[in-house]
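Asker: Next come the structures, one after another.
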Structure P
Amino acid sequence: SCAGTTIASSSFSSTPAGATYSWTNSNTAIGLQASGTGNVPSFTAINTTAAAISASITVTPTINGCAGNPITYTITVNPLPVIVSATVTSESVCDASDGTITINATGAAPLEYSINGGSTFLQNGGAFTRLAAGSYSVMVRNASGCTTAGPTLSVSSPGAPPAPEITAVISPICQGGTINITIANPDSLATYSWTGPLGFTANGTSMTRTNATTAMSGNYAVTARIGSCVSTAKTFSLIVDPLPVVTVPANMIYCAGASIPAGSFISTPAGATYNWTNSNPAIGLPASGSGDMPVFTALNSGSAPITATITVTPLLNGCTGAQASYTITVNPLPVVNLPANTVICTGATVPAALFTSTPAGATFSWSNSNTAIGLPASGTGNIPSFTAINPGSAPISATLTVTPMVNGCTGPSRTYTITVNPLPTVTVPVSFNACAGSSIPASSFSSNPTGATYTWT
């Protein structure tokens, strides 16, 4: 038997029946008293040594006063193995199944070891590896089949990994751009899972979403997993800002010298700021600027229209929207080319005045300061030919003011004059008779108006 077990009582019988018994024990170290009468009682086997110990039990029967021959049997008590130590190491990380138990024991070889309460024994020197987290019951069995139960050891797990930390979110995230978030200091043993709006999922130490839309704005989460252990989620919010769309004024046409009003831009969503460029500063506007377009005076010193393209770029929440353009055309002011001042006699035909302009193609309106010369007070187009009139005795003049217009632009008015001289009336001496050989005085003529020259026949 093994130390620590209960030895059942020994019941004797005799022939003839009815004997009484006395017995002796040669080795009380087994846990049985040195002697007794009747049957040997049950007892707990003891062996505090490292080797088996035996006791001889001698039984003497007596009946009717007659003692029979003694009979002897032995009880051997095998020692238990001694568990000197049992140590444990826990899993390195959750669900790694790399725990160990090491049992150090002494006893009759070969020793066998169990960590499942004796269900199975192994001759492995007491080293158990690759253990998952849990409780393990240590037991050692020696060559005699005697077992010693050791402690119940726990292989523990460090638990779930901590919630992951992410790198700072680069802001802004603009529509059409890329969302990229990375785990800060990732654990090489962990796997990471991401979730987000629109059913987004991803795995890895970073997550990327290209061609971002505003619908991708919202709450995101990432968890770390080691084996079957999952961390609490790290949650964060992202906003994908829309690209602003700018509405610019319609194309504009102005005349040189006109005041061009401020150009107000509108964005969707509202609140954008603006940068703009001007392809042709010759119109009087700087080459670039920010904000709304300022008021400026249109310039065109040439003879042909000039055009500038205004390109506007909206910026909202750090996001740059698509450019939009419109044009500003500045037409030059036409300059009318006039006839020279004209002096003509009353009754003469004044030829038509044919106007030209730079640039060509203007229309003309004109006014006449003195209709007495025979020309209406105003008109359009060229001035028609007319008969000059001056019923008086002194020259009369009219100032003709001509205003050109081309492409809706009115040029500066220019003037020239038409002077109509009256026909002179000569006053001659009265008729007279003279004798031949007499001296005839000179004949002096006078005119109205004065100053005429004369021819006579």
Structure Q
Amino acid sequence: MQLAPQPAGPEPAHAPVYPWLVVALFLACHVFSYIDRQVISLLVQPMKASMGLSDTQIGLLQGLAFGLFYAMAGVPIAWLVDSGRRARIAWVCVGLWSFATMGSGVVKSFASLLAMRAATAIGEAGLPTAAMSIFSDLFPRHKLARATGFFILGPFIGGGLALVLGAAVLGHFGDVTSVDVPRLGALEPWRIVFLVVGAPGLLLAAAVALLIREPARRSTVLLSGRADDVDRVRSIRETVHVLFTEHGYFLVCTLGLTCAVIVFFCVAAWFPTHVIRLFSLAPASAGQTLGPIFIVCGASGTVLASLLATAGSPANPLRRVYGVTGICLIGLLGSVLGLFVAVSYTASLAVYGCAIFFLSGVMSLGPVPAQIVLPNRMRAQGMALQALLFSVVGAGLGPLLVGAVSDGLGSGHPISVGRALALVALPATLCSMVLFAASYRMLFRSRGSSPAPQPI
């Protein structure tokens, strides 16, 4: 097995500004995708009062309806990305979710609202794979982690801005029960929030369509030594077979990243409840404190990890990606251990900030090995399969395990959530470290020998 793929053709020779314009535009799209996805969390009470929805129906809108369609649509759209024009797919997806978000503000029934949320999920499922596949053909291998890292700022910025923008619109209208909107009639403020956050996406879709050109696909030398045929379109079944036979390290790396994603969703879902119960805080107070920490630590961890992974010589970028990921996992392990001993409010906030910081570093570099190593016409499908596993196992299993362990410890005790969070996050972090180390050895070594480093 060779050390890693090398470009079969020259590195891209675009003007220095253009690739970063593409990154900036896709980052803006990614930010608004998370605004459109998360803003509903601020509108639960007015939506329930207006449409007579139950908590179960709200849960469907926020969780199952979105997550299920996001996961189901990801792989088929990724096949289109691998086989077609990625820039066109990107602007169609941005336009679809933006239109669906605005539609959420005007529909009158729960079934229609459910359909709008499903359409939002389908649109958002296509952006990451299309964008990161384009980055792979715009940037030299040793700069790819930086471009991807900046793109992955989207969830951290968008998740925070969803609360800020939603609160600003609701606050602007105060106690007003409805507002007359031309051609739409009288709309309640929560409906206007959907219109306000969805509209910019239509402008971004137009910008992507007008400004982003489809880059030429670059071939690589595969791990088997064969040249990558960039003109050959592969079926989803063939892609899955090749990924998990010829690229066994990919499965191990994906499992390691999934373990880190489990920790992320556990911390994001349960840490607010932990501090609310342990320190008798009001939910609003906890949110006002944890929200800025999430944005600042998540964004800074993402940027710093991507900068470190692309610093220095252009030789062997994968080694630097794995090295920075390993450092972040060690830091995450320390943060998780801190959950067992942090008993003061200040110490708990410090543990939370450190955990988000190191998790963001791991997650920002997670897609990079697939971008560098996988065949061109398989990259998007490989990343979509990763996202499917993250959605099902990371987002689905992690928070559930914390809740079950907390119940087992006695959910009425103030410390039970913190202990449960630590007991789930610790083995998940250790598994992530072991699996990342194993995938590194599988990728860089063959039969116990270590080939000489080669530029990628």
Structure R
Amino acid sequence: MTRFLNPVLLGKHDRPAPDYGIFPSLVRFPAKLTADDYRLAAHGSNEDPIPKPLTAHVHVPARLGHEVNGAARYLSYLKHEIALQGSLFDVDRCIEQLVLTGNGAGCLGDDQLAGLMTELRRHFGLKRSRDRDFSLRTGPNRLSPQRLADLIALGFNRFNIDIRDSGAAAIERLVEIQAASRQAYLHPPTLELALRLPGRTPAGFSALLERLVCLRPERITLSRDVGHGTADWPRGSGGSVPGDQGGTPERSETLALLVQGIERLVAEGYVHTGMGRLVLSSDTLVAAQRRGWSQRCLEDYHLHGDADCIGFGVGAISHVADGYYQNGRKLPDYYARLDAGELAICRGYELNADDRVRRDVIQRLMGSGDVPYTAIEKRHRIVFRNYFAPELLALQEMAGDGLVDIRRDRIALTPPGRLLPNRLAMVFDGAFSESKPRYLQMV
């Protein structure tokens, strides 16, 4: 495995790129699409012979203004937005996937979460069967056995656990969470390991990996930065804050940690599905990826690609039919639009024919990592090699470095290429400019 995951080679190609949770990227969203366009799109989707199911992303940022009751105020506006959105969609269109996003989501109290779920149930149909996917990101110190039971009662059945502490108490809590999840028939929890934590060293990271290998969790994500607010790890509460010792790893050190983690976990039978996500070979995500069903979304990989997505909260993004719509990105703007009795949408983008072709290719690269030419040609009535002749030429350098295999009938990512699928997908983004400073690198 080591000979394939070369940190120097990966570092060469790890340049800023969108994460392609959506396509096109946000920088292409003009202000010309309005809330009225969104209403028309929602009405049109209701009229489909077989309306799509719904997914919902509820965004709760870490900073909610300077008021003491900032969280309470924000939640009241969220509930108002839920009511406005609920009036647009037929009641028989069920929410199958619910994701609470943002660094503030995991810090909401149980009463606040209960109020939020009650409001969603009041205005939307929430799927009740076990195959629903209602997820919350939090830390193990905030997930006691009693709280886990309370969250399950609210409807949550998937948890993303932010792991920063390798101490005995934290590992014991993870054992309890895993056992409770299996007993309650929940989706397997995802353990999230940030690499650029202060004090993170190869030796310490190796020790953490060994502890996790013994637990054998179904899913592990290795990410560059912390995905959760530090409010979840208060000092003096029994949970350590690793940032108290040592400096933050440099980029080359972080990349070496990423390679170290992938190699160790793959040696233990895990499958690297892309962008630092590793799952056991028995996981449904592996089979879905091989069949081309897995898709990259705003937060993760998922199996709910054929659904309309409703975004709630400041800066949230909705995707209905061929349109993407974003809420106001600043709290004052978000509040003002809702105070006026309007949806919070401030801008949007409707895909054209070329966008749809490129989105299909990019979704396949980000999901299964395999792009059969015939599948694209039949769906969009093009000749792949002619339509994407410049892109295939631009891929040659990465193909020469072993990141992608360009075959006669398809494009397929190699094991190292799965670390940087967005970098390869960027080649097919017709409007991308590498001068954009807001894009992120894998490391």
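Asker: With relative contact order in percent (Cα under 8 Å, 6 or more apart) computed per structure, which member of P, Q, R shows the largest figure? Please list the in-between numbers first.
Answerer: On the way: P: 8; Q: 26; R: 22.
Structure Q comes out on top.
Asker: Given a computed value of -11000 for helix-only ellipticity at 222 nm (-39500 (n - 2.57) for each DSSP H run of 4 or more, over all residues; to 500), which structure among P, Q, R does it belong to? Don't skip to the answer; put the middle values down first.
Answerer: Values: P: 0; Q: -24500; R: -11000.
So the calculation was done on R.
Asker: When distance in nm of label points 7 Å out along Cα→Cβ at positions 32 and 264 is calculated for each of the structures P, Q, R, which structure yields the highest value?
Answerer: Largest calculated value belongs to P.
None of the figures in this text is laboratory data; all of them are computed from the coordinates on show. Since the model is a prediction, treat every value here as computed from it, not as a measurement. Cβ atoms are built from the backbone, for glycine too; each structure is taken alone.
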